[in-house]
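Nothing in this text is a laboratory measurement; each read-out follows from the coordinates by a stated rule. Keep in mind the model is a prediction, meaning the values are calculated, not measured. Cβ atoms are built from the backbone, for glycine too; each structure is taken alone.
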Structure I
Amino acid sequence: MSKSHRTVAVAIMCKTPAPGQSKTRLSPPLAPEECAAISACFIRDLSQTIGALAESDDVVGFAVYTPVGSEAALRQLLPEVFEIAPQCDGDFGVRLLQGIRDLLELGHAGAILVNSDSPTLPASILREAVDAVLSGDNVVLSPAFDGGYTLIGLSKPHDRLFADIPWSTEAVYRLTLDRAREIALPVVTLTGWYDVDDAASLATLERELDETHPVSPIAGVMGAEARSSREFLRIRNTSKGPGERRA
């Protein structure tokens, strides 16, 4: 580990973008090639936010990725300071738990896994998550608007948090709280944010990144700049007719 004291690994859980395999729920309104392109933008933007956070001494940026063999393509999307680690096989809960274990076994005092679908996730939420993870044995969560969570942070692995969860449903966050209650694990709940995984949430992103009248999804909370996503949407909307410009 390159840093000399207690660090938290802040990792994007991601799939290296490829047409037909990335952000498929965004097609329509996006074409498969556009889905891959915007997925790449999301990873670029989120990794830039984490990379800026990693300028402090207690954060190390990571991508926990799939598939193995896509490392060269993935590294093109990440800051040079980022480290990468492959995801294991298994369902999403297995991969989350093993991702936490792998990062902690590298010697980090805590690990935070962030979904790759929130390009405007504010740095302030990530900073609060790092501080909370370093404060003790708890589970740190930023609930997502769709019922999941945008990030999860731990300083110790807790298998029960990931057991018997119906992933990609609106019950994920609620059931995770239930699991924490079962094992008497304290919960630190942060400000929530949103995932961009369908046409409605893509429209939310467009409103947030609108250059003339931006609309924050949470009043008083400023999202990250998300330059790559902003430019992708600008170019796409410029190329469409007036009736096609909003998802």
Structure II
Amino acid sequence: MHKNQYDQPIGEPILNWDKRDLPQKKILDGKYCTLVPYKVNLHAKDLYSAYSEALDDRDWTWLPIGPFRNFEEYLSCANQFEISNDPIHYAVINKITQQAVGSIALMRIDTENGVVEMGFVLYSPQLKKTRIATEAQYLLMQYIFDELKYRRYEWKCDSFNDPSKKAALRLGFTYEGTFRKLVVYKNRSRDTSWFSLIDSEWSLNKSVLQSWLDPNNFDQDGQQILSIQQIRDQKIL
């Protein structure tokens, strides 16, 4: 524990701190997918078509946008995705099909303190529970921690959104608590669950995700051999 001259406990010193650079609208390339800056003319039709494969609208329940009744309604939202600088939206491109199958964003960017939130995770049925879904998250983490040297990476969701909370924990985030009545959206109140991943945790988490994403971790049918948690447990031992 660090203390000041008054014997009061204080946070650990950070020497020569400089504010961090803003994330850029740049291409992030992986084994299975590529994240590219969202462009309406390149991605909107593919994504609307991919989202339309869902059997119902349940994927939009805990999101601040959607569902969209038609392409024109989605297009209005997509136009905002392209011009926005916070959030910065990226389309998730399947490297085999070269089709956009989802989108994801960096948001609430705090360069002074090196903090950024991941949000607007809009995964189509083609993307959910695939290697691409995990790699898209990994690519953003890698960009934030390895290249931009941020200290803290946040994940927030509706407290009722159990799939999102489970995904955060699976990917190595730590649950920090729930902020009650934080947001009003879709004519209802939202308590928000907060998760974070910090720079000192990234080295282990990076190794875990890289091991899980390795093609050798999948059998001939494309099924995982070891889960992320099994890999994490092995590396911690």
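In table form, for the structure just shown:
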read-out	value
Source structure (of I, II) for mean count of other Cβ atoms within 10 Å over residues 112-119, computed value 25.8	I
For 15.5 (mean count of other Cβ atoms within 10 Å over residues 48-55, calculated) the corresponding structure among I, II	II
Among I, II, structure where relative contact order in percent (Cα under 8 Å, 6 or more apart) as derived comes to 16	II
Identity of the structure behind -9000 (criterion: helix-only ellipticity at 222 nm (-39500 (n - 2.57) for each DSSP H run of 4 or more, over all residues; to 500), calculated), options I, II	II
Comparison of I, II by percent of Cα pairs over 25 Å apart - largest value held by	II
Which of I, II leads on mean count of other Cβ atoms within 10 Å over residues 168-175, largest value	II
Structure from which 3.8 was derived, distance in nm of label points 7 Å out along Cα→Cβ at positions 40 and 224, options I, II	II
Structure with the greatest value (metric Rg/Rh (Cα atoms, Kirkwood Rh), for residues 16-87 alone, set I, II)	II
